[in-house]
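Given below, in the form of structure tokens, are the structures.
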Structure I
């Protein structure tokens, strides 16, 4: 993409409209769950429509490293055998597991099925994110888990006839990881404790396990509701858009809550050869508990800034455990664009406005894809600007700027 007038690590964003016709990625949350299930189940499992997210590409690379027989043919992806039956080699097997939450939190219990020692070499952001809630139940299952400077060493296999409780207050990824890795072990029983956020992702896990247990061996990954949020926000606040590859609401994705929020703010949408989202001339303010869909919160903060009134985003504590402290980073972004807000514990009251700022803004975000994509929306509605670290969108939406913007 052209960056001739900008320093190497910046991308320039011009104010104005976005493309009217968009194709968004498929769900990495859905994809990584399917990949683990396919790698556990005996016999071939076919998955179509995997996204190019780095979290998913890292998961695939990790599965190949442990010895799984995988066939890739255009959009079709087939895992022919299962783990740990495919285990090979001796000594410590090193695996680059990246910085994805689902990637690492699903891989750790998955690798615990095997007899080999596996060293998970994590990306720096992931090394500081919570993992203790997963380590404790794995150790109760008889798994060796040792902390290293770069991640963890994991060695199984699981004990037989064990019951564990998995703390799930910060994330349901912990319980999902254990359930995915043990669904074929009837003598291993696990249950969540204190689910307070992202419960729909837990329900997604249970539903996919049910499908694969029933004998289903062909899957299609649906459109990603998290990525959908940016396209919908642009359609509501900038210009009407059509998302060509979204044909229904996937209620198992937590961020599908965006459709209920569209009703709250008075916006219109329809499904006709894709999802059609109309620009909303009078966005109503809203007051909502966000604990069930934390990844959507940065986008909701942007939408709130466009509503001439006070909106309240509640129960945002879980945002402090993401790729960065998104709670603090959202407030930083609001200040950058002169949006009035008040902080009350882990609630944010945002006072939006119809008028915008015309000055260009420079935003130097942490290595967090969601904050980068949210900053893009703010810049398009205001005076434009430039964003550093823009390449981190590859974590979930690699072609974000090309898909959204004909000027880039």
Structure II
């Protein structure tokens, strides 16, 4: 009678800059199969709402990626993208694809002028696909406009005291006097919007969007003060015109206040990105009946417990009483914190110290080799278990 195969779910995030989540899963699978013959695997590319979320969810659901021309953060047209899940019900958007810092040269970094208008255009183009749900990842922004550009692309108006429309960019928000949402795309009322947000910064204050993130986007100290005043003005007008108080909501300051804008203007809900992804992929259902889960990402350290993919996967596996192994490109300080959070063992794929170019060239091979060694350890365990059973039968 043939032995029951070991069922292993492989659910890594991308190894950023080196391997996509799907490529990482394939490498782990290949390595395991070099050491183990009697296994059944399920590859589940994962993400935490940031870069790679569209690719991971499209791969996991058999969906598709659609490319569209939109307005970039400084007004120039860019080619962006969004994903549709295999059932066509859910659109996945990464705001960085339309309004990200990486889309403009360092000399163009200026959050007084940059806009989220292209993100709103991506949302509008996703609405044309008749989706019922939208997942929006809001990391990597070039903006500090409080999401006004995004909402403007969907029909909202932001007016000064004379009733004139404000120009694009966070620098104009100080003159905001009235918000008019009467022209918002009516299709938005039929769509549930969830925002993948893994920071808890409020909109304003010492930990707010302008103070913490605007300098990373090119803001000088005087610009930061101006942008802070603009966001405070926006929050006040939102309270007056929309009867919403989002200024101190954790995550409102994400992506230059886009978190606040998505809540106030589109009625979106902010959630940890990895929770959105695990729910959308029905990870709990997929893992039922598996003996082991292998997850991973490019770097594993103590910060992973604050919402990174390996911990999100581990939490789901823990509820099903499934052990979890993590393979990382490298491990860093405080990594032992991941074990109480659900990672039973972790391994580093990095073999020797090497520069980024060498890591990129060798990433797939090193991950495959590390997974093979994990497989060999599993093989020892299986062999010892089988030997023990044989001894029992011999008695």
The highest value of Kirkwood radius over Cα pairs in Å, for residues 46-93 alone among the shown structures I, II is in I
Ranked by mean count of other Cβ atoms within 10 Å over residues 262-269, the structure on top of I, II with the greatest value is II
Calculated from one of I, II, distance in nm of label points 7 Å out along Cα→Cβ at positions 134 and 374 reads 3.6, and the structure in question is II
Output 0.98 (Rg/Rh (Cα atoms, Kirkwood Rh), calculated) maps, among I, II, to structure I
Working back from 111 (volume of the Cα convex hull per residue in Å³, for residues 62-189 alone, computed), options I, II, answer is structure I
From the coordinates of one of I, II, distance in nm of label points 7 Å out along Cα→Cβ at positions 126 and 238 came out at 3.1; that one is structure I
Re helix-only ellipticity at 222 nm (-39500 (n - 2.57) for each DSSP H run of 4 or more, over all residues; to 500): value -9500 computed from one entry in I, II; matching entry is structure I
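All of the numbers you see were taken from the coordinates with simple rules; none came from a lab. A quick note: this is a predicted structure, and the numbers were derived from the prediction, not measured. Cβ atoms are built from the backbone, for glycine too; each structure is taken alone.
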